[in-house]
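The structures considered in this document are given below.
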Structure 1
């Protein structure tokens with residue numbers, strides 16, 4: 001592992017490739033649980049549909065809890081010790097946890113593995129995006145982060161395919177093995193020059209999570225960043241992970257399997273990442289790309305509620321997936337919105353908190369289900385999430401082409417940045 005204030009083109013390319021492959025493994029492991037939820041729970045003794053759903057939700061929430069704790073820890077580490085420390089530490093943690101998960105034979109051990117895996121998975125994307133964003137020229141930054149995010153989302157397609165081919169234990173061991181192998185690729189990756197310059201400044205405080213809430217403007221900016229990405233994981237959790245229960249409620253004839261639902265949704269997400277990541281570059285606007293994506297996602301989700309057969313479900317899941325595929329623009333904007341001394345913290349915590357929002361969203365949906373229905377509760381939850389996301393987009397500054405060499409202070413305007 002080496003540090004340098006600047007990096008050559010080949011060094012930058014290595015960082016992009018390492019970040020992209022790292023995120024591929026990261027997303028593969030995230031979606032592996034969703035794809036293997038039913039067969040793995042059946043194997044440890046849960047065969048009743050209601051039990052599989054309740055235990056499955058519990059384990060998903062445990063994993064998301066790990067995301068939240070890991071996000072804060074690794075986010076602060078990224079700004080205090082560097083992006084590379086997180087890239088190595090996070091992947092080692094979730095790789096070991098997934099290998100152990102293949103030996104799970106009871107819920108407590110399974111939950112412990114998902115919690116530790118969630119902690120490790122929290123750090124991968126944000127650290128990679130922060131590093132890439134700080135190394136690539138601002139005019140082409142969006143293309144680089146789109147490549148990273150698109151490659152990563154393709155990991156969910158791989159998870160769904162592997163779940164159909166391999167035994168559930170083998171699926172976890174493959175994920176852990178890929179992570180260990182990836183560590184070798186990361187030897188020789190350079191640290192960000194922007195971070196190195198800030199690290200040497202005694203007047204700049206780095207990696208203070210509570211600093212995000214020290215001013216009203218910064219707290220509002222951070223909240224908007226998180227709410228902006230919430231619809232992506234609303235779709236991922238409510239429609240992809242629990243596709244079996246959703247199709248049962250809709251009365252879909254010949255319902256498709258959960259791995260197939262994840263695969264078609266993930267293909268849509270991958271296409272959407274390319275489309276909306278590219279669109280944000282072509283239009284020279286992150287905000288316009290967000291709004292177009294949210295409009296398509298709204299149409300796609302609404303159409304799913306009127307699905308009655310598996311062919312319709314396939315296509316409508318794909319369309320909604322494309323609309324939800326603005327994750328590349330989301331993670332890019334998260335890194336662009338904050339200064340170098342808090343960029344790692346935000347780039348790691350924001351995506352992880354978005355994933356962690358699955359917990360309150362699931363609890364909210366379940367709380368209102370008795371007074372309506374599972375479909376009605378899901379629809380109401382979706383309306384709330386989408387409306388808040390539109391508010392968030394309108395609240396956020398336009399960050400396309402922004403110079404990222406600035407720091408956050410307690411002044412009204414971040415040091416080195418122009419007012420947005």
Structure 2
């Protein structure tokens with residue numbers, strides 16, 4: 001069965017439902033942008049980038065940009081169909097809708113390989129997208145998110161070459177989908193399919209080289225600006241480590257300062273700067289340990305390995321988020337594909353619990369925006385309620401990560417047996 005062919009009535013109903021909900025949500029957001037001083041990343045920064053590119057300026061060499069090459073492509077496309085900031089926002093929204101629609105179809109197809117009624121899982125996907133809609137419609141993180149979801153679909157249906165293509169395209173859009181590649185390599189190598197793994201690596205390298213070639217030709221010295229831009233960033237206030245350090249700073253146990261730079265609120269001081277210097281090594285070690293743990297569990301397994309594969313992908317992506325200097329609110333979007341698929345595989349008693357936990361975590365993420373960005377000015381010290389919101393939100397994220405790792409190590413405790 002193809003991704004967009006032979007659509008069942010249930011899928012058509014889900015598409016109609018999603019289209020209506022998306023249109024209403026988009027109308028509300030665009031009205032807010034037009035009638036209030038609510039800032040829009042798409043309407044300001046992305047629109048400006050698109051204008052530069054339409055004037056035949058090259059990202060990195062002709063103007064500074066912090067996003068990977070394919071991200072700049074997705075930012076450019078709406079500019080081809082717009083003549084003002086508002087029309088650019090609407091065109092970008094259409095692009096987002098098309099991507100989300102592809103994701104919805106993938107969710108339906110994946111669920112259909114396990115259960116007879118995939119509509120409820122589609123409803124979960126829709127809900128998760130709508131509760132994060134302000135970030136989904138006004139950031140480009142939705143594009144790599146859907147690419148990860150499409151990659152999951154191709155892994156599930158054993159079309160691995162296409163899965164590798166999606167991982168490569170996602171990586172050149174936002175980098176973090178690259179974390180899926182070692183999981184897929186382990187998935188294949190531990191089950192005697194090393195040539196398929198090697199072929200996949202070749203596909204990724206080829207796509208990466210083709211994508212970077214124009215920027216190499218334009219100016220080799222600036223082609224990696226999207227990587228070097230982030231090297232000197234400090235500890236963003238929303239990161240797990242920062243939330244703890246801010247609490248210590250609030251009670252004068254350590255000295256910290258607040259500053260707005262690199263497009264985010266950050267903290268600085270002797271302790272935060274020292275912690276920031278360690279984060280990359282801690283992240284690399286924790287992700288490597290997860291790959292090793294996953295590899296030890298999939299060797300010659302005769303069970304359906306897809307649930308554990310999905311859990312391993314979610315685990316390493318969450319480690320990239322949590323053991324990091326930066327944890328922007330839109331990063332939560334990255335979890336949506338893997339959490340949606342994870343809920344499909346959970347035991348009945350854990351399905352509703354997981355949805356509630358995700359709901360609370362997202363609610364606190366939105367509350368953080370009110371307390372720490374609307375009430376408190378940019379670069380200003382956070383209040384105790386704002387710090388506690390982040391402490392609890394990040395604690396929930398750590399709890400989710402622990403449960404996901406448990407799905408890798410002891411899947412029988414959480415994963416239900418499906419009749420495939």
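Just so it is clear, none of the values below were taken in a lab; they were calculated from the coordinates. It should be emphasised that the depicted structure is a prediction, and the values quoted were computed from it without experimental measurement. Cβ atoms are built from the backbone, for glycine too; each structure is taken alone.
Distance in nm of label points 7 Å out along Cα→Cβ at positions 9 and 185 computed as 2.2: which structure among 1, 2? Answer for the origin of the read-out: 1.
A value of 33, 24, 19 for semi-axes √(5λ) of the Cα gyration tensor in Å, calculated from one of 1, 2, originates in structure 1. A value of 24 was computed for relative contact order in percent (Cα under 8 Å, 6 or more apart); which of 1, 2 is the source structure? Only structure 1 yields this read-out. One of 1, 2 was used to compute semi-axes √(5λ) of the Cα gyration tensor in Å, for residues 57-208 alone, and the result was 30, 18, 13. Which label is that? Among 1, 2, the structure yielding 30, 18, 13 for semi-axes √(5λ) of the Cα gyration tensor in Å, for residues 57-208 alone is 1. Upon calculation of helix-only ellipticity at 222 nm (-39500 (n - 2.57) for each DSSP H run of 4 or more, over all residues; to 500) from the atomic coordinates, which of the structures 1, 2 produces -22000? Value -22000 for helix-only ellipticity at 222 nm (-39500 (n - 2.57) for each DSSP H run of 4 or more, over all residues; to 500) corresponds to 2 out of 1, 2.
When Cα Rg over 2.2 N^0.38 Å, for residues 145-344 alone is calculated for each of structures 1, 2, structure 1 gives the greatest result.
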